[in-house]
Structure I
């Protein structure tokens with residue numbers, strides 16, 4: 001098929017490369033000329049595992065190209081994915097859907113024949129109905145279909161999840177629309193991936209409900225970590241034991257400094273606001289509690305760091321390993337690691353940050369903080385080392401504890417992600433402190 005992808009950010013750019021990988025002829029629309037030029041040259045504007053290789057392969061082959069001209073995409077493609085951003089409004093209480101509305105409003109008059117518009121941006125329920133009115137009013141003729149196809153991508157796994165999703169959800173209203181969906185996703189559906197066909201409002205709610213449930217799990221285990229700290233229990237064992245129950249599962253059941261990134265915080269904030277508007281009081285109270293637990297996690301991490309330090313941290317040099325909101329991506333939007341860095345600085349500490357992929361983005365967003373170009377430089381002369389993002393080079397490399405031991409002032413690791421295998425750090429003489437667990441000392445190893 002000939003496909004366009006309108007909006008080439010963290011959602012659209014990997015999606016365009018994935019569509020090319022599936023065999024489609026793809027044109028991506030990106031209004032920022034510098035970003036568009038870089039994408040066209042096969043250069044990824046952000047880190048996402050596997051993305052740049054896929055991008056370079058298909059821009060070189062000619063199967064994938066980029067433009068700033070929406071009219072060019074309208075003339076070229078039969079199916080148009082809308083993947084523009086839906087940030088929170090300035091009041092933080094709902095989505096700003098102006099980019100979605102603007103994209104559809106601009107695209108529809110340019111379509112000269114039958115076409116399918118497939119929305120993937122996360123929107124509040126009721127948005128598709130508004131967009132359908134725009135399509136009906138602006139289309140030059142019949143045959144312009146509107147479908148809602150929410151994404152369920154994990155940042156850091158966007159390419160993998162685009163090519164190998166666990167399900168495809170579409171909200172549509174006609175047999176022809178379903179045919180177009182089945183054609184564009186044919187290679188995926190041929191592998192037996194389930195296609196869930198429903199109406200557009202249900203598709204809208206499915207996305208918001210899925211992210212809200214995930215954040216509820218994350219907030220739940222973080223709340224249990226607090227209980228474990230009070231009674232001296234081990235939250236990792238609690239999470240493991242309850243996760244064996246298939247009705248619960250282990251996914252998302254690891255305590256830490258909370259969820260972040262470009263999706264979960266805004267999706268839950270907007271959904272919480274919307275269910276409040278609808279008058280669903282109990283759902284609103286539950287989701288508000290989820291947000292409250294998450295908002296408090298960086299402070300819980302600061303308190304753990306102070307315990308590990310033996311008191312106030314003013315003047316302490318703290319090596320902060322990790323800046324992205326999670327491993328596998330350079331995204332620092334709403335990063336709990338950087339929120340933690342800010343709170344440490346507010347208490348007079350000197351955080352020195354290293355991240356293998358997100359340094360440039362972090363420096364741009366938080367230029368007032370201190371950064372190091374390597375993990376070794378970050379830990380040199382540090383009073384404590386804090387693991388803030390669960391990159392494998394921090395959690396699984398047995399050489400790091402040994403190398404860092406000779407560089408720090410005190411061998412104290414505070415793992416606020418509960419991600420390291422503590423044995424290799426203990427063997428190198430480190431104290432290991434983790435949320436929801438008792439401190440582990442080297443002599444007890």
Structure II
């Protein structure tokens with residue numbers, strides 16, 4: 001049977017966009033401060049989950065909502081189950097957008113909205129791939145569960161809950177990364193460095209804040225300082241801004257100085273793609289007379305964290321031939337005088353090293369700073385052989401539809417694909433497309449949504465026929 005998958009997607013383009021836009025309008029940011037029993041991660045993720053399951057039920061699929069934390073859309077029968085793992089939660093929009101991040105628009109052939117590329121656009125493309133198979137009545141020998149998570153960007157509580165209560169799929173993919181295929185993902189851990197809140201010299205750091213999430217490069221940073229040196233600080237600030245890639249403002253009121261700095265956000269899997277406003281602000285302030293815990297806080301950020309995503313300053317830089325470099329993102333900075341401060345460092349590490357190696361490297365620098373270190377959630381490196389039929393099948397479909405010979409990739413980003421022993425990430429970002437995940441003005445090319453849907457349709461069918 002010969003099927004023109006691209007033609008089948010073309011017949012459904014308007015419906016696909018209508019469903020995608022309905023998802024993009026939902027501000028599905030996790031916020032447990034307003035959680036309820038029905039919405040354990042806040043109303044946004046629940047609304048995203050409910051909407052996706054509503055679309056699945058409308059189209060005649062079996063659906064399941066698992067305690068407002070996750071759900072699935074089910075198709076087919078068989079002894080084996082293919083899992084397609086997507087997420088409806090999004091990162092906070094942050095500042096710097098040219099359009100309303102939750103009012104999707106098509107401009108210059110691109111869909112602009114928070115979640116357009118991460119992960120509502122790819123998720124909906126994969127769903128329509130499954131929908132095409134269902135509507136064509138194609139024979140299948142396996143079950144498919146399109147599993148929907150609600151906090152992939154901040155803890156994975158939803159998908160963890162799902163896999164604790166439902167059978168794990170035998171194999172699968174997550175439409176939440178890049179084509180041609182991601183068959184390896186680095187390990188992931190965040191270390192939280194906790195400082196006391198003392199000031200010990202002439203200049204006083206009253207507040208310091210930067211970053212929204214540990215897995216984003218901070219775009220915005222702000223500090224409040226008490227100083228008798230405001231005139232000189234302002235002069236040096238103007239020179240600093242002129243000489244660096246960041247922008248900023250300084251305001252003086254008597255002996256109080258407030259500084260705002262703006263860099264560039266990026267996904268933590270490659271911090272070099274961003275400009276960390278937090279470390280730039282620390283670099284500027286570290287020129288002045290700060291002491292105590294405040295001085296150590298600024299010195300750590302300026303002398304060790306700034307522009308050191310590979311941990312050279314900590315003497316633990318490491319590269320694996322297959323999985324690449326250890327990377328570090330300084331994601332969140334907070335400090336309040338007399339109360340204390342914290343820096344969240346998110347690491348993506350290859351096989352060949354462990355989280356213990358990373359902690360020891362941090363301690364080599366912080367032991368003299370009266371810093372305590374807490375570990376966040378740990379995920380070890382994940383790798384599926386290029387010879388696995390899952391990888392070979394999906395790569396074959398990608399090559400057939402694009403004409404491009406391709407090999408598997410290893411990334412620093414973490415996707416739901418790693419939750420399955422035979423799990424990979426598959427699309428939907430095509431080679432050469434700018435990566436705007438976690439950034440202002442996030443977008444996905446309109447044509448890429450349709451191309452991805454055709455690839456997903458054929459890929460799913462080849463795996464379950």
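Nothing in this text is a laboratory measurement; each read-out follows from the coordinates by a stated rule. This is a predicted model, so every value here is computed, not measured. Cβ atoms are built from the backbone, for glycine too; each structure is taken alone.
Where does the value 1.35 come from, among I, II, when Cα Rg over 2.2 N^0.38 Å, for residues 98-321 alone is the thing being computed?
On the way: I: 1.27; II: 1.35.
So the calculation was done on II.
Of the structures I, II, report the one carrying the highest value of distance in nm of label points 7 Å out along Cα→Cβ at positions 90 and 154. Spell out each step's value before the answer.
Numbers: I: 3.7; II: 1.4.
When distance in nm of label points 7 Å out along Cα→Cβ at positions 90 and 154 is calculated for I, II, structure I comes out on top.
From which structure (I, II) was helix-only ellipticity at 222 nm (-39500 (n - 2.57) for each DSSP H run of 4 or more, over all residues; to 500) calculated, if the value obtained is -13500?
Source structure for this number: I.
Given a value of 4.8 for distance in nm of label points 7 Å out along Cα→Cβ at positions 258 and 394, point me to the structure among I, II it was derived from. Don't skip to the answer; put the middle values down first.
On the way: I: 1.7; II: 4.8.
The read-out comes from structure II.
Determine which structure produced the value 75, 50, 41 for Cα extents along the principal axes in Å, calculated from the coordinates; the candidates are I, II.
On the way: I: 75, 50, 41; II: 79, 45, 44.
Traced to structure I.
Kindly point out which one of I, II the value 5.8 was derived from, the read-out being distance in nm of label points 7 Å out along Cα→Cβ at positions 146 and 314.
Details: I: 5.8; II: 4.0.
Derived from I, not from the others.
Taking relative contact order in percent (Cα under 8 Å, 6 or more apart) for each of I, II, which is largest?
Numbers: I: 12; II: 24.
Largest one: structure II.
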